[in-house]
Structure 1
Amino acid sequence: MGFTITLDSVFIYFLNNNMDFLIKAAQLLLSLSILVIVHELGHFLFAKMFKVRVEKFYLFFNPWFSLFKLKKGETEYGLGWLPLGGYVKIAGMIDESLDKKQLEQPPQPHEFRSHSVWHRFLIMIGGVLFNLICAFILFWLILFKWGESYVPAENAKYGFVFHPIANEIGLQNGDNVLKAGTFVIEDIEELAKHILLEKLAFLTIQRNDSIFDIPVHDDFPKLLLTEKVKRFAEFRIPNVVDSVISGTNAYKGGILKNDSIVSINDLEVPFFDQFSNELSNYKDELITLGLYRNNEFIQINCKVDSNGKIGYHPKMPNKFFGHEIINYGFFEAFPAGISKGINILTDYIKQFKYVFTKEGAKQLGGFGTIGSIFPSKWNWSSFWYLTAFLSLILAFMNILPIPALDGGHLLFLLYEMITRRKPGDKFMERAQVIGMVLLITLLIYVNTNDIFRWLAK
């Protein structure tokens, strides 16, 4: 008796076991492609406006060869094979191509170097400007199409459940955080953000019938980074079954949708966090669950698997507390979209300070980290939101005053505006090389971080 492995069976196996990865990778590739084209289009259109020749417009880099290229007018449009960005090659400009031949000839009217400093400034800032505009437009249309939805923190009648690190400052599961310093907590997602980005002295909490302040020590934000906390606080919810996974121990034990599980072996655990913590103590054991079904208390025997699970999904917070939905008209969504974009960009700039700390540097990631923020199932609302978010990040990163980035070129142009002296070509060439070395080193570092995280799983 034998067996045969066919190519199609291997392909099907690969798809079945890597579909989540493929969907995330496809979203990442599409999102970055859109953003690269938008960014380079900003440079391209400003150059065309001032009649500066654009020799190449490429999505992705093309060392040695291109996947596709088409010459139209004075510009070659192409698709490279190395998906690390894209570029426009502007005549008479020292860029990543380090093409010196043009610079050895007398300046021509159609070249970048022949134009006024203001023309050159606008050409260089065009990419950043277009990424900002792209983000604001996307947030505008997202709010118009889908609006905003969240569960108000004030609805948390059972309090919050915290990451174990919250014990460091005295928080307990069931506490309700009312304020972070002077900031009133309206959305639970705001709590971790305020702790990380604002210099907080205290949190105002409600515990049972008491309201009091607890101090937040200065090292606590860095501790959140060190422990790689993804969710600092969540709503505490009763342990009510939303769905049972077919074939699991919960399914075999007879647990049904809407059952409210309240005890394990007669130990009361009415909340989901209490239940899941206690359940982990009974791996591979048979337990007795106490639950309410149609207002009647019954007991069911159920086996716990080796992972400390029984196999069901609990009801989510919005099923208990209700959620706020904010809908926007087309014109009403415009200022709301701009405000949202500005707030997100402001928060990102505030957290950038952690890049220069040991804890923050370890959190840096490359394409793997960026891809992981996309959902494993295609969702257009999430896709466009994350694309808008990445567009803001791309704008901010490119405006940093690092040679080889737009911000580096803008820094030298500002120097020229102030001193009325243009930096020498040799200086610009060396600065470009130094900037490229820095960027390549950073690229290697962040993607190495991703590899180590993947190996550590």
Structure 2
Amino acid sequence: MKVIVREKIDREDILGKFATEEDFDLLIDEDCDLYDLNPLFPDKKDEENIIFKFRKGVFTKEECELAYQGLREAAVESQNRGIAAGPRGDVLGAQNRGYRDWVTPYQLEVIDYFSNTKKSFDDLLGNKTVDDFPTKSNVSEDDVRGYVWLRSKVEPTKYGEYGGWFDRWVEKTKLLSKEEQIKEASIVKNFISTTNYAQSVMSGIAGYFDRYPRIPYGRACTYNENNPEKFALSFPYLRKLNSIFQKELPNRWQAQKDMASKLDPKFLIDETVFTTLTVNYNWRTAGHRDAGDLSSGFSNISGIGKGWKGCYFTLPEWRIGVNLQPGDLLLVSNHEGIHTNTAFLDESPDRVSIVAYFRENMTSLKSFDYENLRREFIERRRKDKSHPLQRSLWNGVSPNCFSDNPNDDQDWEAAREWYDFLRSNPNSEKYVGLHHPWLKDHFEGGGSLDSFFE
């Protein structure tokens, strides 16, 4: 087995960009361990400074095929993968398949020009007209996020088909009076997305996920919730991964096991120390570091599918590439090291990459049953058309709606609503004392709950 010790170099410049074969001088295609060189202890090689352990062909053909059946469809079109999605490209999405154009600086300047009410454009830019704008190009190729023109709003208008509509709008609008131009600019501003997008990639999650503001409850991911039997096909593969992780990095595995033991087992994937999978399909990632996984644990990446050429996993800070192929496993420090991929070298690759990890914030969850009650509460509010907070596209969430932290800003109406919800079900009444003791203490010690809200 090859053992390498290398000193890390600064490659912050590759964040958001794709690697090429110039970004590494050694391509690994055999069992190999890579350690980060500590100048004070140049002979140090242990789990504290390990960067990766690469093992060839550790999964059987059957395990890979079952995992492919169980996970391939978890990778769906996503536009929220940030800098890992890479440079934005010419449009958001695939050409001829519902793509959307990026909103460019040129277009924003034109809208501002037509919107200006205080001074004429000639006064502002020295007698220039809209035809004298310096460029109509897209933004820098290094940009990875941006706003887009909403086809759903553009296409029903009088501006014609989506392609090239903005230029046609400019030609018509520049002939209008200033008052009409201001009105047109106001209309067109509403065609811009309020969401900031990254480029589309094929990526999804499976397993379980923690709370966040829009979805304030722990839950099963949509994929395995809707496809439990299909998801279970991947379990032999994931158990093997867990076993190799334990063997190769026992201290890191134990740290993850210790955290997993604090979690309701229903939030773990089968008999493993993993809560969550990221599943990617034919996605060449740009330079990024992973976030959200347990820092004391360790990351991993493996590949399944019919195969591919190129798309080398690259660690530019150590100038090393890895030729990951179906059946291989790379235990790697993804949250510390920048990683990216080179280009595919074949026209029809079939590459499903899997990253299994423990989401650090999962430890803030209570029992699986309690998290389901939070979900039921939110869904009941969302569907209640008579709810006083009901509005278009409301997701059922309001600040402090679970009464977790009573304070001066507490939504007392929501607190009462949540308390009544828990007390209405004999199976959930216990959670008032377990997770909301301040409500229970008042109820048991202060008499009427109504006085609490007076």
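All of the numbers you see were taken from the coordinates with simple rules; none came from a lab. As the structure is a computational prediction, the values presented were derived from the model and not from experiment. Cβ atoms are built from the backbone, for glycine too; each structure is taken alone.
When distance in nm of label points 7 Å out along Cα→Cβ at positions 202 and 306 is computed for each of 1, 2, which one produces 5.1?
Numbers: 1: 5.1; 2: 1.1.
For distance in nm of label points 7 Å out along Cα→Cβ at positions 202 and 306, the value 5.1 is produced by structure 1.
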Legend entry - Answer label among 1, 2 for the case where Cα extents along the principal axes in Å, calculated from the coordinates, equals 90, 74, 45: 1
Legend entry - Answer label among 1, 2 for the case where distance in nm of label points 7 Å out along Cα→Cβ at positions 34 and 386, calculated from the coordinates, equals 1.2: 1
Inset, instruction - For the read-out helix-only ellipticity at 222 nm (-39500 (n - 2.57) for each DSSP H run of 4 or more, over all residues; to 500), a value of -14500 was computed from one structure; give its label from 1, 2. - result: 1
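A value of 20 was computed for relative contact order in percent (Cα under 8 Å, 6 or more apart); which of 1, 2 is the source structure?
Details: 1: 17; 2: 20.
Value 20 for relative contact order in percent (Cα under 8 Å, 6 or more apart) corresponds to 2 out of 1, 2.
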